[in-house]
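The next part holds the structures, each set out as structure tokens.
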Structure I
Amino acid sequence: MKMVTVSIIMPNHNYGKYIADAIRSVMAQTISDWECIIIDDASTDNSVAVINKLIKNDKRFRLIKFKEPMGVSRARNAGLDVARGKYIAFLDSDDCYTEFALEMLVNMAETMGAQVAGAQALIVPDDFKYRPSGNSSWTVGRTWIETNPNRFLTAPKNYNWCWVWRRIYHRDLFKKLRFFPEFVGAGEDLAFMLDLSYRTKRIVETESISVYHRAHKESLMQRPFYKGAFDWFPVFFKYVRDNICDKYDHKFLREFYSNMFAYLINATIIMPKINGKYYEEAKQTVVAACRFIPMRYLHPRQRILCGFLRWIK
């Protein structure tokens with residue numbers, strides 16, 4: 001099976017309204033040695049018809065259709081299982097690439113000897129329409145190289161560091177790595193980046209833009225307060241404790257857990273109070289989550305609160 005330079009994995013669920021822009025942005029790439037694997041997660045809108053119409057004459061596209069909704073993690077894993085690229089990229093079906101995205105990221109990875117190359121996202125409105133800029137050349141903005149994942153991972157202070165779709169990844173990283181399928185709605189990108197970064201010797205990032213990230217009412221960024229804003233925490237903290245804790249040093253884990261605990265309290269105590277709903281669900285979530293948090297990594301006051309919350313029935 002012939003290798004290509006980049007495999008683009010694009011999950012889709014009921015984004016027929018947006019996916020044409022995503023596909024056109026892939027077609028507009030300034031490098032042609034790519035494949036795009038679209039995984040339709042049992043869409044009930046016109047997604048499949050839109051996809052088939054656009055890709056019918058381009059053999060670089062491949063469509064995989066799920067009969068039942070499986071979630072974004074399983075969709076991405078299905079793409080990884082068949083990908084032929086030297087590098088792997090992820091693009092959400094409501095986002096778009098700049099036309100130089102893949103060429104720029106591959107160039108960065110190759111010239112700087114990095115296993116992961118990333119760029120930034122430009123937030124665009126719901127009614128954004130993709131149009132290639134028409135520029136004949138591109139330049140890479142300020143870049144930085146990180147060889148220590150403990151310094152690279154500063155989550156969640158900088159929330160967008162974990163967005164997987166603004167990077168490319170060398171395929172060797174995926175020999176024993178997949179997305180954890182139990183995450184539904186949130187947490188999958190954060191857990192994935194934690195699971196990937198300790199395997200990575202060199203990461204390069206640039207301040208240049210590679211992705212137009214669409215903000216709309218159905219996206220997590222724009223969605224009003226809802227139960228899914230916090231019900232993923234127990235799954236996340238259990239996964240990190242069981243699979244990742246022993247991969248990072250104590251200093252990093254103290255910063256990570258103290259920040260994530262603050263995030264947990266905000267999502268399960270402060271936000272339900274502000275919005276006046278989901279009190280009981282939030283209580284159950286924070287209690288369950290705290291039972292998976294190693295208290296040795298928390299600050300003293302956080303340990304007291306976490307210990308108290310563990311024993312609430």
Structure II
Amino acid sequence: MNFKIVGIGEVLWDLLPSGRQLGGAPGNFAYHAHALGASACVITRVGADDFGRDIRQRFEEQGIADGTLQVDETAPTGTVTVTLSEKRNPNYIIHENVAWDRLEVTPPALKAIREADAICFGSLAQRGEISRTAIQRLVSAASASSLRVFDINLRQKYFSREVIEQSLRLANVLKLNDGELPFLATMFDLSGSTQNQIETLARKFSLQLVALTRGPAGSLLFKAGQWLDNPSVPIKIVDTVGAGDSFTAALVMGLLQKMELDEINALADEVARYVCSCVGATPPLPKSICERFASRLPAPATAESFIAALRV
């Protein structure tokens with residue numbers, strides 16, 4: 001089955017010490033979902049400049065549908081200046097007043113959302129009123145049977161309680177990392193252990209599944225009272241840009257294919273580890289990983305059946 005996957009929000013160039021790399025969480029997510037067998041597109045906005053033309057060309061090369069890519073005649077394409085710490089963790093300067101801050105609700109965007117098996121959105125692209133209104137309208141238009149993944153992606157000052165709360169109420173799946181959970185714990189007065197905090201979030205916002213990534217410690221999945229803990233394995237980290245987005249893509253593909261949750265957790269960790277071993281957010285994924293997902297595609301799974309299973 002050719003699942004339809006949509007990323008909503010920012011697409012940009014990460015200006016890394018080693019050179020320019022295509023980035024932005026929704027674009028990274030769509031790239032990896034497509035690599036794992038989905039039909040993917042990104043609802044985003046670029047400038048009528050060289051950077052924007054390069055993004056359109058890159059999407060074409062990657063096989064990502066560009067019918068939902070909007071072009072702004074005045075605002076520039078988004079860029080992020082990225083530097084790496086001694087431990088190879090990224091630090092970002094996210095430039096403002098760019099094209100994706102002016103994202104619009106268009107007929108092609110609405111069509112893509114209504115046909116999607118899964119959509120993924122975050123908090124960064126909601127930093128301005130124009131794009132925030134558009135993103136929330138789009139997510140609200142999604143089918144009740146679709147996976148609506150809020151991959152929170154907290155960045156610097158670009159989030160608020162209002163944005164996070166509204167997004168959690170629109171989502172049915174939450175993905176976050178162990179650096180972001182403390183912010184939510186403070187924001188929503190969550191107490192107790194990590195598990196207690198996640199269980200409270202899931203209950204408060206009627207989330208069907210919560211995924212927590214923990215870097216070298218691996219990942220946790222929580223669903224209907226069940227915990228799945230997948231420890232990671234040591235690797236040589238080149239940079240971690242895009243690793244979380246690749247995890248989310250693998251998570252979504254596994255859910256849509258009705259894999260067992262422990263298998264999903266292990267495969268998503270494997271994909272993220274590989275991305276950490278490469279430069280940039282969108283390296284070509286190994287054939288061995290892609291084939292493990294492709295072998296499951298004929299299964300007659302649907303987003304609706306997955307959501308129904310989660311509610312059991």
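We did not get these values from a lab; they are worked out from the coordinates using the rules stated. Keep in mind the model is a prediction, meaning the values are calculated, not measured. Cβ atoms are built from the backbone, for glycine too; each structure is taken alone.
Kindly point out which one of I, II the value 36, 61, 3 was derived from, the read-out being P(r) over Cα pairs in 20 Å bins from 0, in percent. Derived from the structure labelled II. Calculated for structures I, II, FRET efficiency 1/(1 + (r/R0)^6) of positions 59 and 115 (r between Cβ atoms, R0 = 30 Å, to 0.05) is largest in II.
In terms of FRET efficiency 1/(1 + (r/R0)^6) of positions 43 and 275 (r between Cβ atoms, R0 = 30 Å, to 0.05), the structure with the greatest value among I, II is II. From I, II, which structure was distance in nm of label points 7 Å out along Cα→Cβ at positions 27 and 235 = 2.2 calculated on? Of the structures listed, the value fits II. Assign the value 13.0, calculated as Kirkwood radius over Cα pairs in Å, for residues 11-98 alone, to the correct structure from I, II. It must be structure I, since only it matches.
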